[in-house]
1. Out of P, Q, which structure matches 1.00 when FRET efficiency 1/(1 + (r/R0)^6) of positions 49 and 65 (r between Cβ atoms, R0 = 35 Å, to 0.05) is calculated?
2. From P, Q, which structure was distance in nm of label points 7 Å out along Cα→Cβ at positions 89 and 121 = 2.1 calculated on?
3. Here FRET efficiency 1/(1 + (r/R0)^6) of positions 1 and 41 (r between Cβ atoms, R0 = 35 Å, to 0.05) was calculated and came to 0.90; which of the structures P, Q was it taken from?
4. Looking at structures P, Q, which one was relative contact order in percent (Cα under 8 Å, 6 or more apart) calculated from, given that it came out as 27?
Structure P
Amino acid sequence: MNIRWDRDNCRQTYQIFDAALRQMVNVDMVVVCLVRNELNGERKLDSKAVYSEMANGTRGVPYMPRPFPKGMCKIVAIIPKDSPYEAPEFISTDAHQPVEEWSIKPDGTYDKPTGRMVEDFGYGEHNSTSSTTLGCGHILSPDERRTFVAAIQAAWANGETVTLEVG
């Protein structure tokens, strides 16, 4: 299964088999990637620092969030979540990108960039109670998310690899 996400235009498309029509149909959904950071002035330096995610899922270093990286990645898991920010599931990918580490002040707020680059993982798609994410795709419609998750699970059941092309 191949999914295409035009991140800048907030449109994601994929195909599923419609049993009633007995043919493949295109599904088009809205997926937004609004990130608060120092570049757009939406994340102030006096706010609590956000931490990157390591490849093994553990907490990394303080950084300023960046949008989901463009390019090709795989959807690797559907992870149940109960946090309103990601519930009821997180669509996990193997996407990652270099981000700059920031030093923090004793109170946990941002100080300044260190110049050291690290890899940030943990990018995926989910519904959210927030209009912004830390770089993930925000699927606006719960119904579209349900259909999308079902399509991914059906593809996996058929032995398919599920890829996400972000442009």
Structure Q
Amino acid sequence: MVSDFDISDLKIVLEKTRLSDIQAKLGADEGHDGEAGDSLYWLCYRGRDADGPWALWLMAGEMDDGTVGRFQWRRIRPSERFDDRCPVLQRTKSKVKLPLTLRLGMPEADLVKMLGRPTRRYGQTLMFVHNHDEILNNQPYTVQNTVTVLIRDGKVSAVEVFKLTSS
């Protein structure tokens, strides 16, 4: 479903692109919370499109070994406050492009037409889960890709994507 995306001219491939490489190109201070299996590192960026401001978090857990394993992109209110580790990207760098034309502000009906019936629905939260087997380095692996979408007023308000490849 979603294993990569672009932010401006930078392609981010889940489980391959390192947070440190993104940080070197776009700046931002890395955030961190938790220890061992609960450890989470992240970079945060803010931008604006024709529909208003948004925030993007790129996250790496222990299993991700420093690469982006998940991200959250959501519409924000102009009055929301952020700490200094979440810089505003220059207008030319603030374009987020997901595959499949999935975007903030997309009507729910178009989302379902594109991704099909959700695996689960909890009120205004739709979850799409895709698992498949893959051979990597002559070894069998299972890839789980989860796309969770929050709907507000009939439109996509937030998208969270998680990818995990396990043996």
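Each value in this text was obtained by applying a stated rule to the coordinates, not by laboratory testing. Please read these numbers as outputs of a predicted model, since none were measured by experiment. Cβ atoms are built from the backbone, for glycine too; each structure is taken alone.
1. P
2. The value was obtained from structure P.
3. The correct label is Q.
4. The correct label is P.
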